[in-house]
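Rule-based calculations on the coordinates, nothing more; no lab input. Here the structure is a predicted model, which is why all the values come from computation and not from measurement. Cβ atoms are built from the backbone, for glycine too; each structure is taken alone.
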Structure P
Amino acid sequence: MNPTLVIAEKKRKVFGHLRKAAAGRCFVLTDTNTSRVCMPLLQPFLPAGTLEICIPSGEHHKNMEQVQQVWTRLLEAGAGRDALLLNLGGGMITDLGGFAAATYKRGIDFIHIPTTLMGMCDAAIGGKTGVDFHSGKNQVGLFVQPKEILIYPGFLDSLPAEECLSGLAEYIKMAMLDGQFRSVLRLHRKYQQTINYTALIRKAVRFKRRLVQQDPEERGRRALLNFGHTIGHAMESASLAKGNAVPHGFCVAAGLLAEIRLSVLCLQFPEKLASPLMEVIYLLYRGHFPKVEMPECLPWLGWDKKNKNGKPQFVLLNAKGKPEFGVTVPPELVKQVVSEICKLII
């Protein structure tokens with residue numbers, strides 16, 4: 001079932017009910033950035049006795065070591081199964097915090113409070129929790145829904161432009177899956193002006209929640225949400241392995257370029273649609289893409305958690321512009337396209 005969702009531009013409307021939460025048993029998970037910037041905005045709405053658990057920021061800290069830190073802090077504070085964990089942060093915090101809560105004493109309630117565009121559009125929605133393992137993205141995790149998802153777009157005002165640009169990649173992915181190609185084509189012009197992020201978040205959340213409701217544990221159509229992620233995650237993992245973490249959205253944007261190209265070559269997605277879409281994505285993310293080469297990426301495709309019989313599974317667009325999941329692509333074609341895209345984005 002979908003958790004309660006609140007999206008509003010007034011803090012009181014989003015957070016006002018939290019004072020009635022588990023007084024004395026409430027914890028807030030932050031990272032070093034959200035503790036400084038976002039926690040002061042949330043603090044007036046928290047129940048008495050709420051304790052903060054702060055971990056280092058950055059994708060390279062999304063690991064079991066930090067999960068153990070969260071468990072330790074909960075245990076030392078005497079948190080029982082009636083405790084409540086508020087995950088205040090981007091995708092790293094909601095993924096890791098959800099996993100920590102779902103496994104502490106076999107599960108305590110948690111609420112996601114995303115603070116990034118990536119989190120609001122995608123990461124906090126859908127019940128995926130987990131951590132990276134051996135540099136592989138999200139190799140360990142669970143499907144567990146939060147009790148609530150509270151979205152306050154005002155948090156975006158405190159973010160650097162690059163953070164919002166990273167989150168925009170997930171919106172682009174969902175707009176393309178939904179056949180909203182014109183919406184994507186208009187983005188480059190709009191991005192130079194002002195984007196109504198609240199409207200954009202509502203569209204993305206509506207689309208994703210619909211797919212999640214149909215397929216909660218990704219056994220079918222929910223796999224469509226991996227568009228751009230098979231190659232994108234390989235590029236992200238290659239970057240992490242080199243000690244050069246690149247924001248997830250920038251890697252997804254590169255993955256979208258590659259998988260749009262594969263759609264043309266494998267499923268006859270029209271070139272007249274593919275070229276302008278790829279141009280918009282390239283113009284938006286030029287200078288932000290991961291700096292990796294094809295040989296560095298390919299081994300990580302073998303680690304992809306969606307693989308079947310050892311073969312990567314792709315989401316591609318067909319001749320009618322409709323998405324298909326579970327598409328197997330000949331390895332030589334994957335090498336060709338990944339090589340092309342890596343040369344384009346370096």
Structure Q
Amino acid sequence: MLKKEAYINGLGCISPQQTFEGNGLPDVSDLLCPDNFFKCLEPVYKKYIDPIIARRMSRIVKMGIYASKLCLEDAGVEMPDAIITGTGLGCLDDTEKFITSMIRNDEKMLNPTPFIQSTHNTISAQIALFLKCHAYNITYAHRGLSFESALLDSLLMLKEQSSESVLLGGVDEITNISFQIIKRLGHWKNDNCNLLNISESVTKGSIAGEGSSFFLLSDKKNNSSYSKIVSLETIVNQLNVESLTKEVSAFFKKNNLNYNDVDLVLLGVNGDSKYDQLYYGLKNKVFCNNSCAYFKHLCGEYHTATSFAMWLSSVMLKNQTVPEMVKMNSFSSTQLKTILIYNHYRNINHSFIIMQAC
């Protein structure tokens with residue numbers, strides 16, 4: 001566990017919701033996903049990216065650059081001291097182009113460009129080139145803990161005082177081919193559903209999602225700070241409700257917190273009956289007296305979905321409001337001071353993040 005306070009001074013988010021225009025969630029009355037395929041609502045990229053240059057960029061790179069630029073502009077910072085990103089599968093579209101070209105051309109006379117652009121660190125590298133940033137730049141690809149690993153590195157850099165500001169991001173994309181492949185493994189739902197009722201789902205499989213969320217972290221608070229990150233812990237193990245309860249208890253003890261100190265518990269409920277039992281077990285056994293909410297019906301399931309949860313938490317702490325569409329039970333707290341984010345990826349990668357209002 002790493003306990004180090006870091007302030008979030010800027011946000012930028014591209015998601016399946018209209019999140020790139022102002023930092024808040026739009027009013028949503030009906031969330032339908034006919035093909036169980038949740039793609040991002042993309043902005044007009046020419047605001048930050050030259051259209052001629054944008055033509056040569058893959059979609060995920062454009063989403064990364066736009067969200068990072070949006071974040072820096074929001075924070076009033078032109079150049080970060082470090083760029084740290086997390087991505088589970090990287091540039092899938094370029095990877096598919098290269099593999100398809102190999103098959104069609106019998107591994108001869110291949111265009112190397114898609115291969116060069118298919119690497120996981122392409123997004124952070126392109127952001128650095130776009131900003132002309134020569135500082136520390138690294139990408140973490142640690143499956144369901146990719147974003148958490150990037151966050152951990154960011155917090156360590158701030159703790160060591162080797163950087164004053166860190167541009168942190170979590171980016172993943174979904175494509176038609178990857179969707180079909182992963183669906184064969186049983187990860188996605190076969191039946192259509194209204195995402196606003198996904199917490200009531202009793203079938204296996206989740207909803208495929210994607211997103212690009214960026215944060216400007218600093219060890220210094222300013223007048224426009226959204227929130228502060230207090231503590232982070234990750235677990236790599238398969239857990240049941242009993243063992244998860246023990247992990248949560250130990251985590252709270254390390255942070256000298258009681259369960260009633262948490263004003264909101266934000267859970268990664270994704271509609272998969274096989275894995276949601278951990279969230280509901282925790283909600284009913286440990287946080288039965290706490291206000292609880294969920295977020296994946298807004299962004300879908302993907303490796304770095306925790307980044308969307310952190311964006312949502314920052315917005316809620318800043319605005320002191322919890323949208324009706326994310327509430328799981330009745331809310332007793334009138335003021336938001338502390339939020340606990342708990343997310344897991346297929347009961348293998350688990351993470352706890354405590355965030356507080358500034």
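Computing distance in nm of label points 7 Å out along Cα→Cβ at positions 84 and 228 for each of P, Q, which one ends up highest?
Largest one: structure P.
Among the shown structures P, Q, from which was the value 5.5 of distance in nm of label points 7 Å out along Cα→Cβ at positions 76 and 324 calculated?
Structure P accounts for this read-out.
Taking relative contact order in percent (Cα under 8 Å, 6 or more apart) as the criterion, which structure among P, Q has the greatest value?
Q
One of P, Q was used to compute helix-only ellipticity at 222 nm (-39500 (n - 2.57) for each DSSP H run of 4 or more, over all residues; to 500), and the answer was -14000. Which one was it?
P
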